[in-house]
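Bear in mind these aren't lab numbers, they're just calculated from the coordinates by the rules spelled out. Predicted, not measured: the structure shown is a model, and the values here were computed from it. Cβ atoms are built from the backbone, for glycine too; each structure is taken alone.
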Structure I
Amino acid sequence: MAEITLRRREPVAEGTLAFYFDKPAGFSHEAGQNALFTLPDLREEDAAGPTRTFTIASAPHERELMIATRMRDSAFKRFLGAAPPGTKIEMEGPAGLMVLHEDPARPAVFLAGGIGITPFLAMTRDAMKRELAHRIVLFYSNRRPQDAAFLAELERRQAPNLRLVTTMTDAREWRGEKRRICPELLAQHVPDVLAPVYYFAGPPGMTMAVQGMLKELGVSEDDMRSEEFYGY
């Protein structure tokens, strides 16, 4: 357990905030991992308690730790959203297996829904920093552009080895892709659907649907790595 200090927060999408903390001395993690965050001074009762799991959305090389979350009406989120800089929070970790595979000959396909983008933000930042040879296709699905956290950054980060496929499923003004992540959308951008390792994160319903879709396409469970994001 380490004590970390909140330095600042900023909006990254409609109803979504990023929180930046000092990185404890000696702390290290792999891009895509998560940690447990505890509010020791949470005085208002919260049905889920004072602890939540968040992906570390910053990359390992960055000087600060960053998490991002949808701001729901819970005691935990109200405290976090109002906490002044200097607030102390307890963190335990890192944990989780959502880390990029080692073999650069195998492509990676990232499938993100909503705030499920956070592990892939860390992984893309890390891949660019380390100049990894992995070919990555990132599918990012939201209802509307204003819901898509870090969209502008991800659009800027596109490179020969990193391609972004953005889809907005409920935006009349959106002129790009509007389909949900589906076999047809995958086939359009992934020539051999059995070649990559697949990573997916989002609400439980989304992750279950993606897992079922990949199974139907013949993708082995050994080639799937997933994480669920709950709306607490």
Structure II
Amino acid sequence: MRPLNVPTTVFTGGSGLLGGAFRRLAPDARYPSSAELDVSCAESVDAWLDAAPVSLVIHAAAFTSPPKIDQDPSRAIATNIVGTANLARWCLVHHVPLVYISTDYVFKGDKGRYTEDDAVMPVNRYAWSKLGGECAARMLPEHLIIRTSFGPDVFPYPKAFIDQWTSRQGVSETARQMVALIEREARGTVHIGGPRRTVMEYAQSLDPAKAIAPLSLEDVTFVAPVDTSLDTSRFRALTKAQD
């Protein structure tokens, strides 16, 4: 079992939603800010990671807004592709395992219940940038790519899609599942998430009493896949989780 709650574990993106949930489970790991560790800059990556012992890098820092990435794809290239490559190169040189947090959006989204071995086909620039990060992570012999979808533990929006299916779940559960995988030193690509359901059903599961208005994919200007639900059988087998 790999100890996670130690200062030699480095978690990028610690100020984000997932970082906050993960920090509650592993408060003694290191969570550098983007000002301290700029993943898009190879010199910053080398200087920060060389400064103290590192046994594991968990890379969750990312530019994640599909509409904003459509407006500024260069930032997504710098953060999601080049940034991951910079970390992967450092980990490769120093023989340190890399855990990369990817997305269900790498799939075309036309059938759902995707397994780790299904073909990938991103439908927007955000997903392409995350797939680029996966390519960098795969260059390491010691890597774990976690594909997932998560949101706040309390649904933050007034509307939810009724025609988009997902395995999205609350971030606290995602962090718990991540810890279970990493402690078992899982390698390769693993899907984690909840059951297949519409975004509306997911939202209602978090806030049963909250009035949430319906929203259709036809109502938004950005391209989003219809069904990116994930088959999580491999995760359950690796962690001996129960349905």
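If mean count of other Cβ atoms within 10 Å over residues 63-70 is computed to be 19.8, which of I, II is the source?
Details: I: 19.8; II: 16.9.
This value belongs to structure I.
Compute FRET efficiency 1/(1 + (r/R0)^6) of positions 55 and 199 (r between Cβ atoms, R0 = 30 Å, to 0.05) for each of I, II and report the one that scores greatest.
Comparing I, II, the top value of FRET efficiency 1/(1 + (r/R0)^6) of positions 55 and 199 (r between Cβ atoms, R0 = 30 Å, to 0.05) belongs to I.
Assuming 23.9 is mean count of other Cβ atoms within 10 Å over residues 79-86 as calculated from a single structure, say which of I, II it is.
Working: I: 12.8; II: 23.9.
Working through the options, I get structure II.
For structures I, II, calculate Kirkwood radius over Cα pairs in Å, for residues 47-102 alone and state which one comes out highest.
Numbers: I: 13.5; II: 12.3.
Largest calculated value belongs to I.
For FRET efficiency 1/(1 + (r/R0)^6) of positions 23 and 111 (r between Cβ atoms, R0 = 35 Å, to 0.05), the calculated result is 0.75, so let me know which of I, II that is.
Working: I: 0.75; II: 0.45.
Answer by label: I.
Have a look at I, II and say which one yields -9500 for helix-only ellipticity at 222 nm (-39500 (n - 2.57) for each DSSP H run of 4 or more, over all residues; to 500), as calculated. Provide the component values of the computation, followed by the final result.
Numbers: I: -6000; II: -9500.
The read-out comes from structure II.
When FRET efficiency 1/(1 + (r/R0)^6) of positions 183 and 215 (r between Cβ atoms, R0 = 30 Å, to 0.05) is computed for each of I, II, which one produces 1.00? Intermediate values should be presented prior to the final figure.
Numbers: I: 1.00; II: 0.20.
This value belongs to structure I.
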